[in-house]
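Peer 1: Some structures to go through are shown next.
FYI, it's all coordinate maths here, none of it is from the lab. Bear in mind the structure is a predicted one, so any value in this text is a computation, not a measurement.
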Structure I
Amino acid sequence: MTPPPCFRATAPTPNRNHPMSFRYYAAVLAAALLAAGACGRASEKVKPLPTAAAERGDLAVRVQASGVVEPVDPVDVKSKTAGLITKMPVDVGSIVRKGDLIVQVDPRDVRNQLEQAMADSAVSMAGLNQARLQRNRADSLFKTRVITRTAVDSARVNYATASADYVSARANLDLARQRVEDATVRAPIAGTVVSKPAATGQIIMAATGFGGGTTVVSLADLGRVRMRVTIDESEMANVRIGETANVVVDAFPDRPFTGQVEKIEPQAVVNQGVTFFPVLVNISNKEGLLMPGMNGEVTIVAADRKNVVRIPIDAVRKTTELAPTARLFGYTADSLVTLMRPELVSTTVGANPTNYVVVALSDSTYELREVKTGANDLTYVEVVDGLREGDRVALLGSLSTGRPKVWPTLKIASNMLRSPSVQPAGAARK
């Protein structure tokens, strides 16, 4: 039925002499105001929501972070021999080859120990030879029944003891020779001296175990360095081991370096309530321009998507954020949840919420639709499934969550409905 046209209500002039005149006047006036309000509401229309079209385009996903250059696997060089440093031909920044002299410790004590060990070895060898002769003689005499079995056993015991003493003396001699060699400390790897805690004339302690002893220098191969950066957890989905990274340091702003994501540390770092993850970027430094401690910016090339269907990221929401969208269309969030497939709105710990968009249909209504998304560059997001090129999606972030004068009509797509034949009813509206 076509609603009656709007009219202008004119109130009659009251008759002061008639006792019912003022009551009649008030009733007529109230009726006129109600008619005017109804006419005004009938003239109101649904205000279209701001939308954007799903279109084909390219996505260049980049993750940026700041960091500091550090050496890869630096080596702390220590001496296994304690003593006074008499010679140290290297300094910080010196480039050494494997086997080059790093430190010479005063060898007099270890040489004396070596000479003592050599003497003990010679004595033990003589004792072993003497015990061998006595054993052989005892065996011969026992065969002719000159001596008893007890004497033979004693000679054999003396020989076994002499053999053990000789083995111990030889081991001590080897250790003494090793200590003499250890007094001369040589570079275990080729690299650059990045720190030098010790100096000529200093007495150092021997490294007898892990973490013990005095570090004389630290070596690192600066032909390959890395930068340690921290990435916000919201961007970690775009970071993968092996991805290419571009590095620019403050010292060489016009000279970019190429790196690669080498490692993603699993332990998060929380700074002022924000969660970050440390990421190590390996950088080639054959020219030797990068030095430990330099500050710079890392741009990780996370993804390059060509000719994909994309929409503004502002149009995508998760099913855990249904309440603002429901209010926009005059529903409660619970009224929509009861109509949707349970797995889409599960509140179970560990459940993954589903992405959805609001699609503008040709009949001026809207549809809640599930979509599968891919990479995003913080402005656009790739749509893998759920939309076709040309579909228009509502920009939900730019909409007011207040109550509109006239609610738009919302439908739920079949890929989200619990029962395809049921749609949100007007009774569900507040």
Structure II
Amino acid sequence: MSEKGNRLREAADLADQEQELVDRQKEITDQMKKNWLKEQRVSSHFDVEKRFAAEYQLSLSKARKELSTNVKKLQVEDNDVPSLIKQLRKYRRTLKGEEKIAITNSIDNLIKAYAEHLDNTIENAYWISKYKPLVKDMTCNEDTLIKLSYVTDEDTRRDMIDNLCKYWEAKLDRQGLPFNKSYAQLSKEMVNTKKAFKKTLKDYMLGVSPKDVIKQEILKAVCEDNGISSRQIHERLPSNLFRKTSPSIISKMANSMNITNVNGAFYKIHDDIKKDIYAYTAAFIDSDGYITMDKNYNPRVGLIATGERGKAFMMEMHKSLGCGRLHLDQKSPQATRPVNRLNFYSGDDVVKILTKCRPHFRMKGANADILLELIRMKKSYKKEDWYSQRKEELFQLMKYENHKDHVGYDFSQYGIDPTTVAKLHDNCKMTLMDKLDYENIHKEN
């Protein structure tokens, strides 16, 4: 073999070894994840996702993706396996000799593969997988096992596991007993717990219609992959849901769910962010927003983002915060991607945003304090003799806070001495206004 051929063979062997290593690492990781899941106490799927994210130092979206299960019904050319086995057995009656033996072996192999598939389906329902023998005793068919993967709330999970434990206890007590009254009572108890198990699952699934399941899949896909299209969502659906819908239907359902649609791309702020929306807003203002006032001493707060994703994000933030004004697709001064803004102009909106974001600011807390003081002064203390001077001081402080890190910025255009202006923070009138408010209340009483 030539030297070139040897090098190619060595490269191929090395690639095979690397692939084997990757496969082995993935197998170990999957096994560790399964072991971790089996050790978890019974709780809602959302709580499990949070614990998994904390355990492996992942983002919640990454943890959700790692724990997602895409349980599908095993089908061959649109026939489920039990129907196919039934057809093969019927066909076997027409055969003799070696052909009959061959088709019998094929049926046996198919049954074995189907049994492994059912075992894997139970394993994917991690919260109940440790009770696999008992789940099998419930005579659960494939459809029922798939439905177990949809059970996400803690109460339903606990009820079903409680029924499995009662069944197991009765089964243990019945072992070794002769056929007598106690045996019959325990058998009846086992039958009743089976019925209770199936009823709990049925009642849960009645509250989750196919349309609800599709909506859950749409929301999950959009949160995991912002900017996804309806066609891509449709392609990711499990086969049983894929046949029940279309890209057009998915688009209409997404719009009805208040998911932001920008030129056929769907975006959604995840519910985890919405739970702490003001912390997220504060971080956004710190990085890509502003807190300032104009030359007429009017407060201005805003968020800025560019491009299609930025547009969708501003629309989502507007819906989540419930205030502000959108300015979309504005021309960029640099003639690059369109600029999108969510601005807050009114005093009430600014006070609401800054007050709730104030504990979370890391860079612009001083700017927020300046505006909150200004708005309070303008609202109730315009007639005070210190109002005009303090208003001008706040204007200078705002300019200083916004530009103190800009090398070479000309503060003199606003009559600001950058070496002394920071001392104006000490003239804050918030305590004085608190005192005046207190006195006014007592006068009215």
Structure III
Amino acid sequence: MSKLIQYFLLLISLIGYILVGYYIERSNFPLLITVYSSLFLFAYILQKNSSADHFRVLLLSGILFRFCLIFSIPALSDDFYRFVWDGRIQQLGINPFDFTPAQFINQHSDPLLHQIFPYLNSPEYFSVYPKFCQTIFSIASGIGGDSLYHTIIILKTAIFLSELGTIFLLKALLSARKNAQSLQLIYALNPLVIIELSGNIHFEAFMILFTLMAVWFINQQRYLGSAAALTLAILTKLLPLIFIPLFIKKLDWQRTIKYCITCLMYAIILNLTLLNNTDRFLNFAESLRLYYGKFEFNGSIYLLFRSIGQMILSYNPIAVLSKIMIVFALSGMIWIYYRKLELLNGIFWLLVIYLAFSAVVHPWYLSPLVALSAFTRFRFALVWSALIPLSYYTYIKVPYEENYWITGIEYLLVCGFLIWELKKQVSPSTKI
């Protein structure tokens, strides 16, 4: 590919990211999916035709795309309002697990809280965000002060910096690979990652960073650092709890006990100012229970079972079905634990199983899979990342209603691609 064509595609991509970040609402599905799909096409062409000479330009372009989104207000997700809410009430000296927004709003006249309260998507629930997220929320609110926009910029800056760290760690972890530069671009140029993390402020960015950091430390036999990084990943999103058995498989029994105790001590110490009594912990746990037992969006196996159950029972069996899905997911995870997979490959497949049985699969949930795809020969997760923006069709009108035909097409194509890859007998045990 000539440099002229490369620069043209990068310029068009930059315009696309600006459109998605600053001008396109998620209700405008035709325009959103057109731009989103074009960005994936351009990224594929650029990566497919990349060379050592082009690598630096492409990597810096991926960083530039992220940077240009820092000053936009997220249009594809309203989660950031809760981030600002949790940070603001902490600045007011209130623990986010003491009151739901609905309980608190009439107790305080703070203008910023009253400004954002109508936009909260779950005002009747306690926060579901662990300690590390809450710390970033509080810092951003403290710097942003009374300005919603300034607080958003601080949050986005934090995500942007974590993304830089991830790109650096990918280079370190892939350094022994012959095609390391091309694999690094899988993450650096992926439009889903750029838009959903740097653009829409999702803390999977920090979960990815800390998980990769934990793996890098453990490969260096720096076990205290690995335990600290894994604890921070868990305190960002609880999901990395399922990774722990894979980490301890790399250690002998003595180091395993020390590793687990160290993680526990870090978690207890870091939570001393947040979940420091039974009521707060129970409020946090209750919100998690409601989230996993009430909400559904873009599920795959869950949706299939739910449709069958609804036909037989004439009502939505989510309360029971969500628990059945947990049992299936745990069974699959135990199978992964007993397989002889390298650490990052194991984490990849654990996440695949978790998402396959989840009732809620938002687009940004796939960002860790994109990062981990660099360590496996399978590419179905990248295809999935290109197809999951179809789920934004749900927001085309109010009240929101998911189109199950579109969801079905998404998963049929992903499963079809996975089956094709499996038939090629590509081994998932790529070494790191």
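Peer 1: Given that Cα extents along the principal axes in Å, for residues 261-396 alone, derived from a single structure, equals 57, 36, 23, which label among I, II, III identifies that structure?
Peer 2: Values: I: 66, 36, 23; II: 57, 36, 23; III: 46, 41, 34.
Clearly, the read-out refers to II.
Peer 1: If relative contact order in percent (Cα under 8 Å, 6 or more apart) is calculated from each of I, II, III, which structure is the one that comes out at 22? If you can, show how the numbers build up before the last one.
Peer 2: On the way: I: 22; II: 9; III: 17.
It must be structure I, since only it matches.
Peer 1: Figure out for me which of the structures I, II, III the number 21.4, 63 belongs to, where Rg and Dmax of the Cα atoms in Å was derived from the coordinates. The partial results should precede the final answer.
Peer 2: On the way: I: 43.9, 170; II: 32.7, 111; III: 21.4, 63.
It was calculated from structure III.
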